[in-house]
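Enquirer: Structures are listed in the sections that come next.
Here, each number is a calculation from the coordinates, and none is a lab measurement. Everything quoted here is computed from the prediction, not taken from an experiment. Cβ atoms are built from the backbone, for glycine too; each structure is taken alone.
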Structure I
Amino acid sequence: MQFSRPSNPKVIMHRFAFPVILLLLSLAGGSTQAENPYVGHWALTIPGGGAGWLGVEETDGKLQASVLWGGGSVKPVTSAELDGDQLVITRVQVQRRGADKGKQITETITATRTGNSLKLATVKTKPDGKQFARAAFTGKLTMMPPLPDLSKVKFGDPVQLLNDRDLSGWKPLNPKAAMGWSVKDGVLSNRTHHDDGKRSAHTNIRTEQEFEDFNLTLETRTLKNSNSGVYLRGIYEVQVFESFGKPLDSHNMGALYSRITPTVAAEKPIGEWQTMDITLVDKHITVILNGKTIIDNQPALGCTGGALWSDPDRPGPIYLQGNHSDIDFRNMVLRPVVR
């Protein structure tokens with residue numbers, strides 16, 4: 001097929017000038033809507049020094065946000081809006097304890113961005129308009145690396161995290177709390193009940209060593225009402241929970257707590273030894289539970305409840321949750337990634 005060629009150069013200019021101008025305007029940032037400076041994932045150091053997280057998204061010009069505040073789960077906020085150059089977040093909650101139990105409390109969080117950092121302030125308001133719990137805290141923008149190719153990752157020599165005798169290489173997170181952990185015949189056990197049947201506050205434990213990226217294999221055995229967790233780098237909790245027979249949930253066995261739901265239920269019944277094969281590389285997590293891949297190289301967007309700190313770029317320990325209930329572990333081996 002042949003095409004006729006316009007002989008007039010002005011025709012050519014007229015035909016192509018307008019789309020070229022549009023392209024140049026687009027490249028120069030000539031869009032009508034500027035990018036929201038608060039969209040992204042923010043590692044928070046909340047009042048009192050605990051670990052928190054803020055995630056902000058924008059869809060069709062509307063902001064949505066989720067917050068992790070110390071312990072518990074990641075939860076959506078009531079509202080998120082821009083007010084000038086500040087982000088204003090509102091959370092409406094019902095008090096669970098104290099003199100204001102059952103009352104609706106409104107928390108207002110105001111954030112200001114400077115570079116890749118946030119300065120934040122929080123204040124709570126009672127139904128009668130009285131304000132309290134005013135505090136300042138900070139945040140840091142975090143970036144998600146590209147999806148790693150695990151077939152190309154090399155692992156170093158294995159590190160045996162448990163021995164047959166004692167807790168060598170481990171230490172309590174809270175030395176003042178009751179120690180329920182002990183080792184016998186290679187099994188690391190946590191028992192939270194005393195002889196009189198009463199439960200008291202028990203400590204979590206962590207490795208003395210700290211690690212970056214790695215593969216961790218272990219066996220665990222859930223007991224009645226078991227609720228524990230394996231924290232990677234001290235900030236990402238892979239849930240250890242008696243959830244056999246329950247519907248898929250982000251709080252079940254093998255889940256990244258409140259963040260990533262397993263794709264398939266692979267738990268064994270209570271009292272049976274179960275295997276976990278966990279890989280953490282470039283902020284992406286893979287979990288193989290009892291031979292089935294239930295989390296496949298998925299991004300960990302931020303820390304989980306109970307994290308030691310919120311910075312995802314910082315090396316950290318393996319830490320085991322022992323303040324909830326009884327649990328057993330054995331054959332815990334870590335192989336660090338070789339860069």
Structure II
Amino acid sequence: MTAAVPSESPPSSPTPVRRWAGRLLRLLLAILPLWWLSTKVAWGDVWLSARRVGFASMSASFVAAFASYLFGCIRWRIMMRAYGAREVPSVLTMLRHNLIGGYFNVLPSGVAGDAVRGHRVQQYLPSLATSYTVIFVERITGLLGLCVIAGAAILLSNELHADTVALTLELGLLGAFGLSLVVLFLPYVLLKRPALRDRWLMKVPVVGELLAKIPPARSLRGPLLATLLSVLTQGVVILSVALLLRPLAPSVSFVTCARIVPAVILFTYVPLTPGGLGQREAAFVYLFGLVGVSASIATATSLLFFGIGMALAGLGGLTLLLERTFSIEDRVEKAT
């Protein structure tokens with residue numbers, strides 16, 4: 001009679017205590033920036049500051065933010081061609097997909113919208129995995145473009161050098177720039193030297209296996225063009241903030257905004273609150289406060305910018321509704 005072989009125990013699930021502890025921690029992390037903000041601003045002054053921005057500046061800021069979506073479509077098309085799309089949708093079709101992705105980006109920020117975008121254009125590419133690779137590399141080029149703008153603004157501006165928090169965020173941008181370059185060029189290095197994959201890359205914990213799976217584009221021309229276009233895409237986002245701030249703090253230049261807004265984006269890259277609400281405002285108040293902007297003005301600017309983002313998300317939701325109402329869909333043969 002042979003001894004029974006003990007079966008593997010199923011993976012343990014988190015206990016109720018751990019689940020509640022995790023939820024409580026997330027709640028505290030969400031409340032913390034809102035609490036800090038409430039100690040710095042008078043909400044009546046925030047409302048008055050927001051009213052001073054005016055319809056013209058709000059409209060111009062909305063147009064600049066919308067332009068970021070439009071330029072993003074062109075960048076997306078470039079990356080699709082670089083990864084083997086036999087044909088690509090028109091810019092207007094890509095804009096429809098991009099706006100709907102923005103609608104799904106609201107919760108959770110960034111992840112859901114990217115998943116939706118990759119799924120919606122998969123028929124143009126050899127596989128769904130390739131479509132998601134395009135989205136991932138496109139995001140990397142966007143981060144590179146943001147870092148290029150921030151680096152140029154740091155060189156052109158003498159502000160914020162003495163602040164520890166600002167310096168830490170700038171070092172973070174520098175690190176993001178280096179990491180983005182590695183991710184962008186690594187597939188081409190591995191293509192030339194495949195032995196490095198097992199000798200070095202697979203030994204890197206957590207991210208090594210993931211990075212090893214990223215295929216190179218057919219040529220570097222596509223990612224490089226996408227990176228250059230990302231400077232424009234991110235630049236109009238910064239312009240959107242500058243247009244809101246201009247009526248309230250005319251002394252703050254575009255270069256100053258180009259130095260601060262990338263640091264804010266880096267700080268809110270992993271949102272602790274829905275849409276980064278409160279977290280983003282805390283960053284606006286602190287960093288713009290270093291250049292003499294009052295807390296109420298910085299908060300009003302941040303909330304108006306958030307409102308414009310929500311308006312664009314609403315436009316994406318309306319686009320989705322119209323798409324479903326009129327059964328609008330892409331018709332293309334599967335790429336091979």
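Enquirer: Rank structures I, II by distance in nm of label points 7 Å out along Cα→Cβ at positions 75 and 299 and report only the one at the top, that is, the highest. Write down the numbers at each step before the final one.
Expert: Working: I: 2.5; II: 3.2.
Checked I, II; max of distance in nm of label points 7 Å out along Cα→Cβ at positions 75 and 299 sits with II.
Enquirer: If Rg and Dmax of the Cα atoms in Å is calculated from each of I, II, which structure is the one that comes out at 25.3, 101?
Expert: On the way: I: 25.3, 101; II: 22.5, 88.
The read-out was computed on structure I.
Enquirer: As an exercise: distance in nm of label points 7 Å out along Cα→Cβ at positions 83 and 219, calculated from one structure in I, II, equals 1.9. Which structure is it?
Expert: Structure II accounts for this read-out.
Enquirer: Now, a different point. Using distance in nm of label points 7 Å out along Cα→Cβ at positions 51 and 235 as the calculated read-out, with 3.7 as its value, let me know the right label among I, II. Numbers along the way, then the final one.
Expert: Working: I: 0.7; II: 3.7.
Source structure for this number: II.
Enquirer: Right, something else. Upon calculation of relative contact order in percent (Cα under 8 Å, 6 or more apart) from the atomic coordinates, which of the structures I, II produces 31?
Expert: Clearly, the read-out refers to II.
Enquirer: State the single structure among I, II that was used to calculate FRET efficiency 1/(1 + (r/R0)^6) of positions 35 and 91 (r between Cβ atoms, R0 = 25 Å, to 0.05), giving 0.05.
Expert: For FRET efficiency 1/(1 + (r/R0)^6) of positions 35 and 91 (r between Cβ atoms, R0 = 25 Å, to 0.05), the value 0.05 is produced by structure II.
Enquirer: Shifting gears a bit: Between structures I, II, where is distance in nm of label points 7 Å out along Cα→Cβ at positions 187 and 227 highest? Don't skip to the end; give the middle numbers.
Expert: On the way: I: 2.4; II: 1.4.
Max of distance in nm of label points 7 Å out along Cα→Cβ at positions 187 and 227: I.
Enquirer: Right, next: Which one of I, II has helix-only ellipticity at 222 nm (-39500 (n - 2.57) for each DSSP H run of 4 or more, over all residues; to 500), as calculated from the coordinates, equal to -2000? It would help to have the intermediate numbers written out before the result.
Expert: Numbers: I: -2000; II: -24000.
Going through each structure in turn, the value belongs to I.
Enquirer: Can you tell which of I, II yields 11.0, 33 when Rg and Dmax of the Cα atoms in Å, for residues 67-138 alone is derived from it?
Expert: It was calculated from structure II.
Enquirer: While we're here: Given that FRET efficiency 1/(1 + (r/R0)^6) of positions 115 and 267 (r between Cβ atoms, R0 = 35 Å, to 0.05), derived from a single structure, equals 0.90, which label among I, II identifies that structure?
Expert: Computed on structure II.
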